[in-house]
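Below, each structure is written out as structure tokens.
None of the figures in this text is laboratory data; all of them are computed from the coordinates on show. Quantities reported herein were computed from a predicted structural model and do not represent experimental measurements. Cβ atoms are built from the backbone, for glycine too; each structure is taken alone.
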Structure I
Amino acid sequence: MTTLDPPPFVILQASDLHTGSVFRPEVADALVQWVERTPCDLLALAGDFTQRAKVREYKVFQELLRRFGDRPTVVTPGNHDVPLYRIFERIATPFKNYRRYVSDALDTVTNVDGAVVVSLCSAAPRRAIVNGRIGPHQLAFAEAAFEAAGEEDIRIVVTHHAMVQAPDYIVDRPLPGVAKVLGRFREMGVDLILSGHLHRAFTASSLDIFPHQAPEGPIWLVYSGSATSSRGRARESGENTVNRIEVHEEHLVVEHYIYSREQRSFEPFERRTAPRRGAAGGPLLRQLDEARTK
């Protein structure tokens, strides 16, 4: 008798929409269509929804949220979702518009069948303009959420700022204290961290920071590019990308999608398969990278 593998847990990931002067409405339409036609268990939106945290920009994003439908959705703010030049507002009420138009909560726990998803607000408008922070109270919040998770539940963190540099020629500034933060996430049994901020799509591993922990296996860090703006960077300069992620019992499949101007839709362009922590064969399984261009 053949035993069928359970279906994967599927995540659609997007970030850095930047509604405002750099926003591309036609790409936003394609994003909505991609979400509508791609079955998923979770939609993860990893920050920088606006360009300058203005009311009119938040209203555009609010309408996009409505168009995404009622599928389980996790959001977290980015550094562009708080005022930059409106200094008094940035100090006194930085998340006023985010709370009004997106979510009143900055750190959240979302329970989806088979997964516990913790979103942590890494935007720190009073301390850091660009590269963010995650504080001890947020790590305690995540720890409590994951302690309540089932043994078989997938443990996912969604946050805006980057914990590693992209593997290209542009130097990025990772989130300060990342070694401590990732160390705590390892103790919590986190499988996957979803982020944006760097405006290009790639997949990285916690072993880039903790190579000596290879026998325990990696936490995978998956980054989405700019979904709907003209602010793509490096190899994605001028491009728009999003991710589809399958979480299987023993491995992950990450597929990057890029906006095709000819087809006016998001099309797959790169795929990575990698072992999960604790999977049979463990982290010593080799990573398989496959690239395919449509």
Structure II
Amino acid sequence: MRIMGDKIPIYQVDAFTDEPFRGNPAAVCLVHRQYDDEVLQSIAAEMNLSETAFLHNQTEKPLDNSGFFSLRWFTPKTEVPLCGHATLASASVLFNDLKTSAREIVFETKSGKLTARKEENSIVLDFPRNESIPTNPDNNLLKAVGVVKFKSAHVSKNAKKLLIHLLNEEALLNLKPDFERMRSIHTVDDVRGVIVTSEGHPPYDFTSRFFAPWIGINEDPVTGAAHTVLAPYWSKILGKKEMLAYQASSRGGEMKVRMRPNNRVDLIGKAGIISKGELFI
């Protein structure tokens, strides 16, 4: 692989927070042509963040007037089909730095069309909702995660995520997963990420953490895709259509989730640009 002379505008954005150095950092690259997957994967590995997003304008309009982009997401190890925080980061770049005149941005992705729009001081992402069903989790996986007791376990086969409802928030905060052991386990349901969750303390309706060592992310700081599973799960338990969620990683972050018709969910959060420049390849 050898490409010379290209300059790619690149941003680092902290998503699902209004404070610098908290939330989930993502890199956002504004690519002006299609690159081989090998190039995109190498850039993501170089950035070494949980996700690097690649935005490509799908219209003839300039960036500050376009509302239609293709969007792909890569971890340092692999491409993923859905990523909330890197989508929020991408929308933040377009709305807040490039000052796009579009009222709504449409992203063409491997999970279909996703939209972003501004709502007061936040950005609303319209995402697919991922339901989950009860399951009996693998005991070896539970031990690797550090779970001893839990209320229930569900699996979202579409999202490839296992959700474990713990007894309380203290148990969630005290978990110390063995990520090497997790990586060695082949999960029956082809689980690529584990969500642990509990009821939250006010003002939060629920709290979570997310582990995905199989795709190169031991613990993700704040995970939009996990909340497409968490939102319908907690909506049924709490009887609410709108909830405030906190992800209790070392960086911490929050979002509002809002149930919508037609198997959709709104993920609502803030994001701030930390740095911007050019990538030379």
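Supply the structure label, taken from I, II, corresponding to mean projected area of the Cα convex hull in nm², for residues 102-261 alone with the calculated value 10.4.
This figure was derived from I.
Comparing mean count of other Cβ atoms within 10 Å over residues 14-21 across structures I, II, which is largest?
I
Which of the displayed structures (I, II) returns the greatest value of distance in nm of label points 7 Å out along Cα→Cβ at positions 46 and 134 on calculation?
Largest value of distance in nm of label points 7 Å out along Cα→Cβ at positions 46 and 134: II.
By the measure relative contact order in percent (Cα under 8 Å, 6 or more apart), tell me the structure among I, II with the highest figure.
When relative contact order in percent (Cα under 8 Å, 6 or more apart) is calculated for I, II, structure II comes out on top.
One of I, II was used to calculate percent of Cα pairs over 18 Å apart, for residues 62-189 alone, giving 59; which?
The read-out comes from structure I.
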